[in-house]
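Multiple structures are listed underneath, in structure tokens.
No lab work stands behind these numbers, since they all come straight from the coordinates. Keep in mind that this is a model prediction, so the values were computed, not measured. Cβ atoms are built from the backbone, for glycine too; each structure is taken alone.
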Structure P
Amino acid sequence: MSAAHDAYRQGVDRLLGAKPAPERAFQRAIDGDPEFAPAYVGLARAQFVAAHIPETKAAAAKARALIPKLEERERASAEIVLLTTEGASAKAYALAREHLKRYPTDAMALAPCCGVFGLIGFSGRQGREQELRQLMDELAPHYGDAPWFLVQHAFAQVETGDTEIARKTIERAMALDPESAHGAHVKAHVHYEAGEKERGLTFLQQWIPAYAKEGLLHCHINWHIALWQLELGDFDAAMKTYLAGVHPGAAWGPPINVLTDAASFLWRAELAGNRGNAELWHEVKRYGDQCFPAAGLAFADVHRALAYAATGDELALETLLGELKAREEAGKLFAGPIVPRLAQAFDAFAKKDFAKAVALIEPHMAEHERIGGSRAQRDLIELTLRAAAP
């Protein structure tokens, strides 16, 4: 039993730090105790964030069979995690908020709420960045110097504009757990928001060699590296990084990262004056169609639209817009009309109808947080607007 609990704790540490292979640690816990319900819950969460859907369902089903045996606190925490894997985001979030009032230090209940891809980040709500910041500020006294919490608190701080406060928080977190990929990622965002291109690039280039390619954030951290290389004028280095660690086929990462990072890099490269590579764009389009065959996740929909615009696939764009309209009529377009407007704007920009692109983007600049993603990722919208403006 002791070995199973040790393996479980290792799995939680790896999961919360985006370190490689948390699922292996959870599996070791299960091998040590096949009736250890929290290990199945952890395994389901690890497989879910990696977008391994069949494995997620299998682990979640086993967890559901075992959690009735748990005490109320553990059972409620497990329910939050399982609901997130089953697509019941609103229910999971409501339960998490209530649970955290009673048990604020339950990390597995809080973790799904955190980050830009979490229950708050992908809610489609305007003000969701401040909503997460408020939650993390409220919980901070309960966590002290827990590294994983400091990392997520720093992310909420930098995403609400408090770059220097975030810098202090993330430096403390990385001193305590320098192997945390979430920590390295948030530190990169602090450098990005502070305009520290060379400093940020140097940090990531020194940090990433020790990070296994199967790590959850390997693709996305390479995206940050490639962007800084692009911004510093070294397109050849940026493209080399893109081809080695970002584009579909070379990158390992959840499909939401691979699609959005690949599309946004290629679009930014063209905005910076580097002629596009048609085959690379078609590769991204095919990948997006395969992994996100229907509208529903705003951040993915926006980046699929980028690929359609860049490849001139008007039929695919019209299909996407039709699906978005149907979701809006059904009350399921949670991020609102900004999603189809951005899709149309990117298409107009690609066709060099810059006045139309500006007219479509400008009215929504105050609410683009609703599509999800970080401030750094959504800078693509402002960069497009600037390029289109007369």
Structure Q
Amino acid sequence: MPFYWRLSGFYFLYFGLLGTLVPYWSLYLKDLGFSPFAIGVLMAVPQITKIGAPNLWGWLADRTGARLRIIRLGNLAAALAFLPVFWVDQVWSMAILLATFSFFWNAVLAQFEVITLRTLGDQAHRYSHVRLWGSLGFIGAVLLVGWALDHLPIDLLPWVMSALLWLLWLTTQSLPSGGAEQPRARPGGVRALLRRRDVQAFILASFLMQASHGPYYTFYSIHLEDLGFRKFTVGVLWALGVAAEVGIFLIMHRLMRRFALARVLFVSLLLAVLRWLIIALCGADLWWLVPAQLLHAASYGSFHAASIAWVQDTFGEAHAGQGQALYSSLGYGAGWALGAGLSGLYWARWGADSFLVAAATAAVAALVVWRWLLNRRC
């Protein structure tokens, strides 16, 4: 497989950073004295910038062909923008910092997905074998950082994140370009695709799936800590979910050859409904929390891998950058931002019952896929 370790190394560090940010940043914000509402808003900020940033960078990459240069620039700018975090302790200044840092950081992943698929060429079905290193990076980060935070002050967190950002930028210097690219100008092509009912349904389902993750990504660690679990145990539960994700990535190339992509998306959504119901109803019972985390293989792993393949097939080579950017921004960005923001509003009142709302949201997404995608050829 060409450039396997270079591509895998990028995913390892990128998702290692995410494994530091997502489970523990809310705890850092709580330690600064921010309210649940402020924490929800601040955790939504990186996803709000994800609504526009990937589309801007995707359009620029498709028009200029300078995809690798954009990835390198985005990583460098993100590392520089994050540096003031050591002096920031107010809500508005933290919001500005997170918005600036994430505007550049969110430019990177969608374009890197294009380079990965183009570099793999006729082995693109093995994308999940490269991407699983991102999951391993996430697991390593949540375990090591969780263990460290049980013994060291939580002020360590910004230092770890800053170090990972600079390592990530260094990694981009060895990335393959994915083959020669020529600037493309096909005005109206993406707009025509967006008028298709199946494309609209896919984007809506992705949006709702990510919105359903709002309470999980924003308050799950706080929820577990309030139940009496140590930070290391919190990290183990996060790592367990991502380990299940690794397992599904190892077999996704077989599943996608055997089943239609729409069917994989539909089943993933149904299992996401089950996952959120378990977390809402099981309390501190590890016998239920563990299988709920194993369902991360579906609510993230299989759904994401099938989505990447669906976008690549639907948008084609000419609009690959913008297609992945739209999935990233309207699904992950807008969906995650709405879910995180709303969970910040109702967590103080509803607590774990917020996951019932998450289950209902994922159920609506499953209905969308069943109605407009499942009977189509995908």
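Any idea which of P, Q comes out highest on distance in nm of label points 7 Å out along Cα→Cβ at positions 24 and 200?
Working: P: 3.2; Q: 4.4.
The structure with the largest value is Q.
Have a look at P, Q and say which one yields 3.6 for distance in nm of label points 7 Å out along Cα→Cβ at positions 168 and 192, as calculated.
Q
Looking at structures P, Q, which one was mean count of other Cβ atoms within 10 Å over residues 96-103 calculated from, given that it came out as 20.2?
Q
Here P(r) over Cα pairs in 20 Å bins from 0, in percent has been calculated and equals 28, 59, 13, 0, so which of P, Q was it run on? Walk me through the numbers before you get to the answer.
Working: P: 28, 59, 13, 0; Q: 30, 62, 8.
Considering all the candidates, the number was obtained from P.
Hey, relative contact order in percent (Cα under 8 Å, 6 or more apart) derived from one of P, Q reads 12; which structure? Mind dumping the intermediate values first?
Working: P: 12; Q: 30.
Going label by label, the one that fits is P.
Tell me which of P, Q gives -22000 when you compute helix-only ellipticity at 222 nm (-39500 (n - 2.57) for each DSSP H run of 4 or more, over all residues; to 500). Intermediate results must be reported in sequence, preceding the final value.
On the way: P: -22000; Q: -25500.
Traced to structure P.
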